[in-house]
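The structures considered in this document are given below.
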Structure 1
Amino acid sequence: MQVEVDTLKIELKTPSSDKRPIYITGNFCKWLPDLEEFRMEKISSDLYSFQFPANLELPYPLEYKYTRGGWDQVELDRYGQPHANRVSVQTEGVIQDFVTRWQSDKSEKSDLLPIIEVLSETFEIPQLNKHRRVHVLLPHDYYEHPDRQYPVLYMTDAQNLFGDGSPYGNWEIDKSLAKLAVEDKANVIIVAIDHGGEERIQEFSPYDNPRLGKGMGMLFLRFLTDTLKPHIDRQYRTKPDRLNTGMGGSSVGGLLGIYAALMFPNVFGRLMIFSPSLWISRRIYFDAIHFFEPFETRIYLYAGGKEGANMIPNVSALQETLQNQGFGYTRVKIKTSIDPKGQHNEKRWSKEFPVALKWLFFE
C-alpha cells in the first residue's frame, strides 16, 4: 500500500559528540543507507530533521532506520545492540525519535565514547524559578552492567564540555572519557548543567559583588543538593554517598565548587576546581578559615600563569588557608597543579580534566 505525504517530518535527537552525517533509510528507498536525498539536516548540535518531499508516495506502514553513512554505522539501542526497524503509521505531522548510540566505522573508534543522554531540556530549578537543560554522560558500557553503581561528578557550563562545544571552546570530556575507558578509569557518571548565558556569573557566584550584582550561588547549590541530586540518584545507578559525589567547574564555576566544599561537605567529597574566580570576593578566604573538622575530601586545584597576575597567588593563598587550619589534614587531600604558561580557556582545561578525574576518583 502506498500513501502520499504532504507534511510528514522526522526529528531526531542524538548525542552531539559524533560528527558523522545522518541518513534516514527504509522501505521507501530500498534500504540504501547513504542516499544524499535522504540526508538529515543538522538543526543544532544534537538535533536533526528531515522533511519528506511533498507528494512523495511512501509505503504504509513506514519502516525506517538511521545510519551514519552505511550499514556498518547504523543506530544501536541503549544496550549497544542493533536497533529494530522503526515503524510508523503517521502520514502527517512530526515523528520524534532519539538515538543513544551508534555503531562506529573503521575510521572512528567511538565504541568507548560515553553515552550522552538529555535528562531534560527544561529541568526545573525551583530555587531560582528557572529551567535549564541537563545532560547525563554515562560510561560507554553502562547498560551492559545492570548491577554496577557509579560515582557522580556534577559539572557546570555543559555547553562548553563536550560535542561541538561553544564559541568559547570545548573541554572535549567525551573524548577524554573514551581514552580513560581504555585504562578502565572512566567509570563515573557526569551530570552536566547548562549555564544561564548572561546570568551565568550571578547564578554561580556565592557572593555579592558591587559590579556584578547579587550572587545566587547558594541557591544554585541548593538546587544541586536538594533537587537535582535526588532525581539523579533515583533515575540512575549511582553511589549516592559523599565520597562518591563530586563537583567540578572552571572560572566562576570553580569558585562555586570551592564554596560547595566549604558549605556542603556532607554532600560533596570530590572537587575539581579549575582557575577559580577568587577575585569576586575575598570572603572566600574567611569562609575557608571556618572549614574546620572536615570530612574526608579530595580537592584538585588548577591555575595558569597566563590568567592574570593574581590567579596563581590567589590559588596558592587558598590552598595555604585550607592547610593551615590545624586539624588532622590526613583526611583532606589537596593536589595543586600550576602551569606557568596556562591560559584561561577551555583548551587548557581540556588537558587538565583527565588528570584531575583520575586523581579524584581512581587513585
Structure 2
Amino acid sequence: MIEYESLARSNEQFMADLEAAATRVIRSGWYVLGQEVSAFEGEFAQYVGAKHCIGVANGLDALILSIEALDLPKGSDILVASNTYIATILAILRAGHKPVLVEPELATFNIDPARLAGAMTATTRAICVTHMFGKSCRMDAITAFAKANSLKLVEDCAQSHGAKFQGRMTGTFGDAGCFSFYPTKNLGAVGDAGAVTTDDDALADRLRHLRNYGSKQKYVNRYAGINSRLDELQAALLRVKLPHLDAMTAHKRALAGVYAANLPAWVQKPAQHADEFDVFHIYAIRHPQRDALRQYLLDAGVKTEVHYPIPPHHQQAMRGILSGHYPVSEEQHATELSLPISNGHTAADIRRVCEIFASAPPNLAIPS
C-alpha cells in the first residue's frame, strides 16, 4: 500500500537531531518564550525575507491575531476565496468581521484577481488570500488592487512555505503573512505551531503583545490579548527542519515532475506558470468522477485525500453566515483529488501511482 502520507517516515531522516533538540529544551528548564523561540523567529524571518517573525500557537491564531492587529473597524467586510479551508473564514469571524466570498480560478484553486472588484462593498477594508496547495496567488494583480482601494492585505501561507511569485516568497507581499506548522505542512512541527511574518514594526509589536495576554512586560497588559505562544519545544524542532526545507521542497518538486511527465492525458493536472515557484504541499488533480477514481486507486493500493469535500458555504457551521452560489468553488470541491507527494515518498512510489492510473478502466480514463 502506498500511503497518502506517513509522518513517521517523513521525519525519520531527522530523528536523531529532533531527539537531541527535545532533550536540550527539557534540560534547559525554560519552556515558554525563551531562546529557542527567539532563535526560530529570527531564522524563519530571514528565510522568508521578512523583517519580523512572531511565533504563535497555531496557524488559525496567526490569522486571527493578524486580522485583529490590523485594527479594522468592527464588522468590516474582508474578501476571501470561496474555496479556502474554513480556518481562513473562521479567523475573519473570530476577529469580528464579515467574510465576503470571491470565486477562485478553476485551474489554480487560487482566488481570482479579476473577481475582486465585483465583490467590493462600501465596508470592505481588507483582502485575505490563501496560497492554495503550495502555489502563490497572482500577487502582482492582488497587491495592485489592494493599494488602489486602500485595503489591508493578509496572506494565508499555511500551505506555501517557500513558495514564490516572481522570485519573492509568499508571506512578504501583505501586511502580514500567516503560517501554520501543523505536522503535515512542508515545514511541519510535531504538534501545533504557527507564526506571522511582517515588515511593519508597529504590527509586529502589537502581535507580540496579543499572543501573550496582551503583555510584553510581566503583569502589564496593554491589550486584551490571548495565550497563543509558540512553545520552546516546537520551536526547537522546527529549527532542526528549517535548514532542510529547500531540500524537502526540491524533493517534492521532483515528485511533482514525475507526475507531470507520467500521468495520462485524461488527468487534469495542477496548472503551472513560469513566474511561480510551486512547493506542492498538495498535488491536486481534478476528475469528474473523483469518488470512483479514488476508490479505484484505493483498491489498487494507493491512498489519497480530498481537499476539501465540503465548500465553506455548505458547512453547517456557516448557516446564516455564508450564502450564495459559487459554481467554480463547488466544481473544485466535487472534483479535487490529492495524490501522495511527501518527503516520505520516493520517485518509484510516484511512478507506481502513475502506472496504476495508466491501467484505469475505460469508464475512468476520460478527459477531465
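Where a number appears in this text, it was derived from the coordinates with a stated rule and is not lab data. The structure displayed is predicted, hence computed values, not measured ones. Cβ atoms are built from the backbone, for glycine too; each structure is taken alone.
Values for this structure:
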read-out: Among 1, 2, structure where helix-only ellipticity at 222 nm (-39500 (n - 2.57) for each DSSP H run of 4 or more, over all residues; to 500) as derived comes to -11000; value: 2
read-out: For 33, 27, 17 (semi-axes √(5λ) of the Cα gyration tensor in Å, calculated) the corresponding structure among 1, 2; value: 2
read-out: Structure with the greatest value (metric relative contact order in percent (Cα under 8 Å, 6 or more apart), set 1, 2); value: 2
read-out: Comparison of 1, 2 - label where distance in nm of label points 7 Å out along Cα→Cβ at positions 22 and 174 is highest; value: 2
read-out: Per FRET efficiency 1/(1 + (r/R0)^6) of positions 254 and 310 (r between Cβ atoms, R0 = 35 Å, to 0.05), the highest-valued of structures 1, 2; value: 1
read-out: Parent structure of the calculated result -0.51, -1.04, given that log10 I(q)/I(0) by the Debye sum over Cα atoms at q = 0.15, 0.34 Å⁻¹, for residues 102-141 alone is the read-out and 1, 2 the choices; value: 1
read-out: Per volume of the Cα convex hull per residue in Å³, for residues 270-349 alone, the highest-valued of structures 1, 2; value: 2
read-out: Per distance in nm of label points 7 Å out along Cα→Cβ at positions 30 and 278, the highest-valued of structures 1, 2; value: 1
